[in-house]
Structure P
Amino acid sequence: MDMKKIVAVIEKGDSEGYGIYAADDSVPVVGYGQTEEEARTDFEAVMAEQAEYMKEQTGSYPEWKDAQVEYRYDLTAFFQAFPFINASEFAKSIGINPSLMRKYKNGLAAAGEKQKNLIQSKLTEIVQKMERVKFA
């Protein structure tokens, strides 16, 4: 039997820091922190607490109690987590309008599914290319 997987979305916090929420509405879990690591730790602690609470209320644990968490970034959190990546240059390198990418970075526009898939694909290509780098 496959282990249940929960997709957790990392986003830029309202002021600073990070927020994380479960993408599945049936998993009522959110976490916050000044750093991404603090937010992940908080998310996992709240997930465990919420599962215990649900057991107390219903007599059984929710199906996601021991689920594996797969963290994914929204674009604003991605650029916050990796501030050394220049949004305009990144956009040019993957063939997206730099102005549009800056809007994604600042939360002024939201990328559609097709655009997110393109960005993910191109980022994966860059990462694979970087994995081959060896310095003399």
Structure Q
Amino acid sequence: RRPAHLRERAAAAGSHLEAVGLADAAHWPASRLSHGQRRMLDLAAALAGEPRLLLLDEPAAGLTDGDIGRLLTLLDSLPQSVAVILVEHHVEVVAHFARTVTVLAAGRVLVTAPTGEALAHPSVRDAYRGTVTGTAPDPKTGR
């Protein structure tokens, strides 16, 4: 490989590490990172591939409040050309980032709707209180 190409790739990697708050740990082995830092490293690695579709499975799991803020800032800065499918239990992350939400309980779809509508839906509220039996709402009444 050409040295100029390697410098470009190193600069791009440094930029991704900076974006996820790991610039100071760039030369550390991943085994030295905390769980939350490894999650952010995973995200940096995914972004380095310049994806058109980003599949994220609970990216906020194990993150500190500061890291969750950094995650949201990073997700907000993604180009419009990047589609994101997010599986997440942190309602704050979902409410901040998602435009459309599908809520599952007991392996069944409770509701698919714009975020605010989905999170306010009675079936979803019951699911978070642990009172849902896993039945989907009636499509006509929404309950």
Across P, Q, distance in nm of label points 7 Å out along Cα→Cβ at positions 19 and 123 reaches its greatest value in structure Q
Note: relative contact order in percent (Cα under 8 Å, 6 or more apart) at 15, derived from one of structures P, Q, originates from structure Q
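Every number here is computed from the coordinates shown, using simple stated rules; none is lab data. This structure is a prediction, so every number in the text was calculated from the model and none was measured. Cβ atoms are built from the backbone, for glycine too; each structure is taken alone.
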